[in-house]
Structure I
Amino acid sequence: MSSFETIKKTNDYVIGKSFQGNYLFFDINNEQLYYIDFFMNRYMTAGYGKGGNEIKQKVLKMMAMLKKGQSQKDVVKYLIEQSKYDF
């Protein structure tokens, strides 16, 4: 895994970016980490933390968004919106 620089930090989440342009999103409240990597013209997404089924669904949604041509920033915006829901 690459090194990431914190580009935004709030009370709810932290967003990191690597020098290669890949993003990392940490949802503080739900203790979940999401990772997007673009390598050799392919995306890889991963999620770690509490709530296995929830993480699986978000990672699948992230990949679907990327396959539709949306950017990594669009995926991070989606994760920010999802971090606001607490139920």
Structure II
Amino acid sequence: MSNSFYDTFVILFLIIIPIIFLLLHTFLSSRKRLVWSAIVPSLWTILGAWIIIAGYVRDMEVSLELIIFFSAGDLILIGITALIRAMKKKRK
């Protein structure tokens, strides 16, 4: 495959998909039940595990950068949940 396909894939993966996850998570975190805000971090973790395991099977090595990327994403998503919950509690 050509390099432009890989460039497009990297742009899609590193920019567009996290933006969609953040928007969806912000919407779901504002729901009344806490269960809704656990959906997106779970999906993010599953996506990360799948990509890391697929990379390990293909190259027989673990990418530390991807582990850090997905762990930071989980921390950000959990932080967004805590922030929205605190803002809602402060409003009442």
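At a glance:
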{"read-out": "Parent structure of the calculated result -11000, given that helix-only ellipticity at 222 nm (-39500 (n - 2.57) for each DSSP H run of 4 or more, over all residues; to 500) is the read-out and I, II the choices", "value": "I"}
{"read-out": "Structure with the greatest value (metric distance in nm of label points 7 Å out along Cα→Cβ at positions 22 and 38, set I, II)", "value": "II"}
{"read-out": "Structure from which 1.1 was derived, distance in nm of label points 7 Å out along Cα→Cβ at positions 30 and 62, options I, II", "value": "I"}
{"read-out": "Origin of the derived value 12.1, 38 (Rg and Dmax of the Cα atoms in Å; candidates I, II)", "value": "I"}
{"read-out": "Source structure (of I, II) for relative contact order in percent (Cα under 8 Å, 6 or more apart), computed value 19", "value": "I"}
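Every read-out reported here was derived from the displayed coordinates using simple, explicitly stated rules and does not represent laboratory data. All figures in this text were calculated on a predicted structure; none of them were measured in a lab. Cβ atoms are built from the backbone, for glycine too; each structure is taken alone.
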